[in-house]
Structure I
Amino acid sequence: MNWYPRLYLSKTAEAKKEKLIQKIESGKTPVNTYLLTLAPGERNQLEILPVWDLRFRFNRQQLPLIVGIGCGKAEAFELVRRITEDVYRETGGAGLKKYFEAGMEKEL
């Protein structure tokens, strides 16, 4: 799976980060867990996916970059807000996709 090195986590997800990642990596689908990924195409920047959706929509090798984990929809939406604020604060813009792609290049 393709995890962003400085993964964003909601409050609830942070408390059980290792357990959630381990379950997701092994193909299990933790209840009420959502992943924030880079959206395909040029039109959107982030996508919120229920973790069980991975089984149907993606081959494990085609997974987009996972930038965050939220426990519940409300926490996932809050993470999007937090990410947007962080990116704006650091770059002066809202180019989330470019920000994460550049971050991955730095890590390599």
Structure II
Amino acid sequence: MIGRIWHGWTKPENADAYENLLREEIFSSIASRNLTGYNGIQLLRRMVEEEVEFVTIMWFESIEAIKKFAGEDYETAVVPAKARQLLKRFDERSQHYEVREKLAY
């Protein structure tokens, strides 16, 4: 299992609109692609000084599965135009981590 981690930041006044866009359009659009090896996404949010930080963690079975989502240069961030309009700044590249242990609590 591989976790694909990405960060984006909004102004506080854009945070709810951005979160709604993720929940109502972007996440469902990803799911509707029925990508083999895609195992879901998590969304984290926190206020940091004068910005709201968002972290997404996408779960994939392999790098090949990630390439089906993001393309051959799989570390390049996938940020739709509507999201770019609401974001103040964002990671241009995603980070990928191999899951070495997963515990249930």
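Each value in this text was obtained by applying a stated rule to the coordinates, not by laboratory testing. If you're wondering where the values come from, they're calculated on a predicted model, not measured in any experiment. Cβ atoms are built from the backbone, for glycine too; each structure is taken alone.
Taking relative contact order in percent (Cα under 8 Å, 6 or more apart) as the quantity of interest, name the structure among I, II where it is greatest.
Details: I: 34; II: 44.
Of structures I, II, the maximum of relative contact order in percent (Cα under 8 Å, 6 or more apart) occurs in II.
For the read-out helix-only ellipticity at 222 nm (-39500 (n - 2.57) for each DSSP H run of 4 or more, over all residues; to 500), a value of -13000 was computed from one structure; give its label from I, II.
Traced to structure I.
Tell me which of I, II gives 18.5 when you compute mean count of other Cβ atoms within 10 Å over residues 4-11.
II
From which structure (I, II) was mean count of other Cβ atoms within 10 Å over residues 28-35 calculated, if the value obtained is 17.2?
I
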